[in-house]
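Listed after this line are the structures, all set down as structure tokens.
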Structure P
Amino acid sequence: MDRIRKEYKNGKEFLVTDFSDCNEDQMIQMVAQIRDLILNEDKQQLVLAIFNEKNFLTPKLMEYYRTEKTEATRLIRKQALVGFTGSKLWILKGYNLFAKRNIRPFNTTTEAIDYLVDDSRI
């Protein structure tokens, strides 16, 4: 299974990045790849990120996410993630507040995908 892939539901395309079991360097590389893909396609995107208990939001990763290729942000229509619990949720809340973003956490992939493809939910 590709860690970065396109999937479809109800005729809507969304990008999936599966960070499960990845270390810091792998995650940074994947963030760069997904942002390059978004910039190259130059269209509004729905984005899902999948994490698990083996992922850590390190300062290096968060700094990269905050500063590199941020021009891709303008092309992200909605962004959801799965696999955040505890301190990761607090980090996400802080990031959303300070970066003026609305990345939404969900308990299941199904819930996250339903949110992404539902035009009535922003």
Structure Q
Amino acid sequence: MTDLAVTISPEILEEKLEEGRDRKRRIATWNTRRLPKRLAERGPHRLFVASNGFWRGYFPLSDEVLWNPDDAEAAYAMIFDPSGWTEITPTPARRFRGWRYLDTPPSAPDHADGSS
């Protein structure tokens, strides 16, 4: 399992959550400059989200990453299902840029798929 983390604004988080409520929208992306090589490892994978200084939850990540060689700013796109959002207990998160790997996920439920 690979856990990645991003910090996003409350507005962008709400936009992603809104995409998850749209029954027609089953794929969303998080664009990045660097390739998350650990996504090549066996899943499941999760994209944890920090917003306004707190960990808020995570989306299940696909094993696949899109690549656009014409995009010099963010050639890679991590793919996730926005309807798979799993809220977690808000815990403080230090600010960082881009994305990073998490060795210990914040307040994640025991079930990687969000089931109970």
Structure R
Amino acid sequence: MVLTGQDFEMCCGDDENFVIHVQKEAEDGTLSDADLTSATVTWFLKESANSATSLLDKSSADVAEIEILMPKTAGKFEIKIKAADTATLPPDKYFHGAKVLDSAMETHTVMIGYFTLLPKVG
């Protein structure tokens, strides 16, 4: 299940953490937490939805970038944006999203939205 409209704002050069809750929808429409055990989560930031390359990529392969929160069956992960990640990007509205490669080696886009970088304060 793709979470659309996942829009975030932060100031250029700040540190921010964003927690994402991934759920899957059963045939009867009920939701349950995604099992992220043995999953790899990736997150990207692009100039636009049509951009071929990313400005910033993060992966749960590095817990300093994305951490799958415990218990891993609860479907939550935390994206960790560090000051250096956005320090050189101009204030603007960017496109971002996250994908999960699950234990069955299936790829799922789990969220998309816009990421607004506001001017640095001070």
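Which one of P, Q, R has relative contact order in percent (Cα under 8 Å, 6 or more apart), as calculated from the coordinates, equal to 25? Could you put the intermediate results ahead of the total?
Values: P: 25; Q: 34; R: 38.
Going through each structure in turn, the value belongs to P.
Out of P, Q, R, which structure matches 1.64 when Cα Rg over 2.2 N^0.38 Å, for residues 23-62 alone is calculated? Intermediate results must be reported in sequence, preceding the final value.
Values: P: 1.30; Q: 1.35; R: 1.64.
Among P, Q, R, the structure yielding 1.64 for Cα Rg over 2.2 N^0.38 Å, for residues 23-62 alone is R.
Supply the structure label, taken from P, Q, R, corresponding to helix-only ellipticity at 222 nm (-39500 (n - 2.57) for each DSSP H run of 4 or more, over all residues; to 500) with the calculated value -500. Working shown, then result.
Details: P: -12500; Q: -3000; R: -500.
The correct label is R.
Hey, volume of the Cα convex hull per residue in Å³, for residues 7-46 alone derived from one of P, Q, R reads 131; which structure? Don't skip to the answer; put the middle values down first.
Details: P: 63; Q: 100; R: 131.
Of the options listed, only R reproduces it.
Each reported figure results from applying straightforward, stated rules to the coordinates on display, with no laboratory input. Because the structure is predicted, anything quoted here is derived from the model rather than measured.
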